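The data blocks that follow each hold one structure.
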Structure 1
Amino acid sequence: MSAPEFSIVIPTRNGTRYLAAAIESVLAQRYPHWRLHVLESGSTDGTVALVERYLSDPRIALHSTPADQPSLDIVGNWARILQLDLSEYLTILGHDDLLSADFLAEIAELIAAEPSASLWLTHFDLIDSGGALIRPCKPFPPRLSADEYLHGLHTRCFESYATGYVMRSSDYKRLGGIPPLRNLLYADLLLWYRLTSLSYLACSPRRAFSYRVHGQSMSYAMQLSDWYTASEEYLQALADSEHFKNPVYRRAAYACVAHELKRAFYRSLLTLIQDGTVEDWRAFRQVEAEIAARAARAGITGYHDWRSRLLRLIAALPSRTLRRALALPIQFWRARRAKRSARRAQADQSHLPAAGRL
């Protein structure tokens, strides 16, 4: 069996803060058989100039939309992966994420051990915006069927992000690439499910990449409108799948969507409490009412709880100073809970080996 060749794709826009580190993590690979494609569109912060500094390496290519053409949104930019001249295997790297130096070597060994799989993955670390370790990921078993994988994600037994998955390029193209869900929310989960359905997912126990978790909040309009629209699109895409023929799996998917929507409400309300204006509050109420009506028709329930109701009452107060003061205990509680969860995950994952250093 010949050594596998890999294409690594980094889609980006305005990525100068982290992109150099992501590219350097590719250059640091101990496994030599790779090519890097950077898909850039609409950057205004020097991203193009940053990537151009690396183009003396013939393994690196920049694909930037011409200046006289409209810039692409995230869906359009990722769609260009289908147009690339790809190697046998493909992996997608977030422009703010990092590969360990042994990532491709570990994947090559995993492919050799599990040649019948249709998707390959390693364990990983979650890092903060400064690169410090938050915690290792939740553990995956060595093999998963498509239904086991997706149900595990929906029940939060596993966690998944767009980085770290490796697939055959021919399978990616045959499936039409990543599904064009709103802002690609849930699109990666749907893609990984479809790829795993071709055979199975194989996972290495070694931690061989890092996913960066950012603390900054999104605007409430993007959180709620786009999260909800993507939620509907995701459930509709699963409606005719084999997965939804099992009522247990179907209920778990709806519960997962409701949970993520609830988290989006939390983030939106906290943003309003911190910096919202009267106009922001009016816009939020309109978006909230629209979502409530659509969710009732779609059968999505349980996305409100006492915390979101309390935050809503605080966000409605006219005094920003009072809003912030009342929200402090809730934010403190959320921060402590996150730290406890991280400590538990760290303890659970202490036995997992790392795959080299960056």
Structure 2
Amino acid sequence: MKLSELAERVGGRLEGDGGKVIRGVAPVETAGGDEVTFLANRKYERHVAQTSAGAVIVPEDYSGPQPPAGALIRCKDSYFAFREAMVAFHGFREHPFEGVDPRADIHPTASLAPGARVGAFVTVARGAKIGAGAVIYPGCYVGESVRMGDGCTLYPNVTLYDGTVLHDRVTIHAGTSIGHDGFGYATHAGADKVVRHEKIPQAGWVEIESDVEIGAGCAIDRATMGATVIGAGTKFSNLVAIGHGTRLGKHCLLVAQAGLAGSVVVEDYCVFAGQAGVVGHIRIGRGAKIAAQAGVTADVPAGQEMGGSPAIPLPEVRRSWMVATRLPQLRSAVKRLARQVQALKKRLGDSDADEPEDF
């Protein structure tokens, strides 16, 4: 499309030749003259001066280096504008099959709404209800009494245990398990005096609200009683684990390998970076951000940024990290001061002037 058309499509203000033809989107380092790239993080401004891109999508107030041969498209939100350009040129993945594959095993009491697609070797169990336009890839298992809303997509080998509820437009990527038993055991010594971990029946379910996307290889436990809930618009990366009875609010983000134990309450718009972990039975306030590899062991106030293990407010963590990078120098300083103190004690005739301990 012409650059002027692209600028209008992404809601930007063009500075440059609107007649230039753009054929795709590419990274700033590799983009060619018929491609558009973007700048969302100011620390990468230096790349703009070197790019061969035909145009660069930049923030509205951008005043950094100019692209050698390209135009600028100034946007209020340059990252979202990049997203719009990606949609314009590449769209979304098209599903490679139509209808219901004859090799699928669909129980006579299950129901499929118009337009549902079911791939080979899918099992849809008794009483399951599949919404209009849903897509179920090969190898999936949809358990008894599962309810899937309209426009949901299950990629290969997803498992929905019995009673799972998906609202509309939920996307679940390959190998994820939803609604398996939570980690619930009562440790008890029986009549034979042998201590065992006795399983607690997991009688609840998982409910995933509309417009949620779950990455590959994730695991969401059913609740012991009631529901484990994933709020509308929340997005998971891969390998995220959610314990039984946890309730996530709306529009949260969970990066790969984050894990929340059972009965956690997470309010709206929270972010959990990679490998962040949260103990059970606490509350994470609205808009809180948990840094990578943080271990959260207590309630977090709304809007708080936390890091470290155990997690503390992020500014304190940064100060600790700065100190940690200078530990060898600090050790040397402490040893030097200790020797000076001992020497001073000896000069003063202090009988306690032993050699300083090694640090």
Structure 3
Amino acid sequence: MPSLKDKRLEAMLATLAACRRVCVLTHYNPDPDSISSAWALQRILVVRTKARAEVVYGGIIGRAENQLMVHRLGIELIHYNLIARSDFDAFALVDTQPGTGNNPLPEGIVPHIVIDHHPEEPATAAAAYQDVRPGIGAAATMLYEYAVAAGIRIDAMLATALFYGIKSETHNLGRGVTRADVDAYVDLVPRVRKDIISSIEHAPLTTAYFVMLDRAIKGTTIHGPLVLSVLGNVDNPDMVSECADLMLRLEHVNYAMAMGRFNGDLCVSFRTSDPAVEAGEVLKAVVGRDGTAGGHSEMAGGMVEGHGKAALGATRAACRELGQRLIKRLRIRDGAEGVPLLKSPDTTPSQQVIRALLRNGTTDARTG
């Protein structure tokens, strides 16, 4: 009798029986979980179908860790701006869903395949095949199961990609994991290129990174258990999520939201360590009709469009409005006015940056 995993695989492959070329889409500014999952699906489709498959992304691959991951593992990605949608007769979404606004799925296109571990979106129901399991810690875990069921060879490079996707997405199995995540992680360990993992996690950082980090720290205010960070213009949208990750590690802080403007959009990232708060739902409520948002129980990302021609002052006003909405949503009273993170006049921003890095270590490579 076929297992549940085998049934899922066969149902997915059946949707592509007549397809010639498949576009496998990640979410915007893809992280290791999205990159590795899309790469695994591409491998499966190449081996088990007659269709060609390409991994396509929108936005940029911004974090140094993610750039080095793609380079060291030899992952071939194509930017959405370089493809013609008419070249593809099928679209697959991995680690994202239609209707979320965080992927480059062409308007009016219903995807053949949706595989994701975020809460299910209404538009996903129209897909020919859907596998949405919000309880799973990483999409890479799901694609590992598909790869095993498909009988494809998981070589050292693919194993390393999937392992790092699970590791970074779950904080090294420390957050939101299931038995499936643990099993995939343990199964992959013997095949992983540990030297590559080490090089990725200690990727060289540019001077621009530290300039942005300095700006983020100077733009941070503390509101009781909440930290708000306004970065202004950023040359890398991943810096917004990285800032939220870092600020959540401050003592006595349970919530962190970072905001920065990139290519005309206001990027927002929210993090929480409070198990009673659903980060995705909170950020959806905060962004409201001004943009789009979504995420997991502890991390969420969003975007507000239309800030490309706005003065930076207007963008900062929008950030203040979003911050006040979050304060109201979290019912924060003490500390609602906020105090600057940099309060000591005899401590320079550069010294604060160094101390923060020494105290907290490096941040992981997730986005959203």
With relative contact order in percent (Cα under 8 Å, 6 or more apart) derived from the coordinates and found to be 6, which of 1, 2, 3 does the value describe? 2
Could you figure out which one of 1, 2, 3 the value -14500 for helix-only ellipticity at 222 nm (-39500 (n - 2.57) for each DSSP H run of 4 or more, over all residues; to 500) was computed from? 1
Comparing FRET efficiency 1/(1 + (r/R0)^6) of positions 48 and 160 (r between Cβ atoms, R0 = 25 Å, to 0.05) across structures 1, 2, 3, which is largest? 3
Value -0.49, -0.87, -1.02, calculated as log10 I(q)/I(0) by the Debye sum over Cα atoms at q = 0.09, 0.12, 0.13 Å⁻¹ from one of 1, 2, 3, is from structure 3
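Every number here is computed from the coordinates shown, using simple stated rules; none is lab data. Bear in mind the structure is a predicted one, so any value in this text is a computation, not a measurement. Cβ atoms are built from the backbone, for glycine too; each structure is taken alone.
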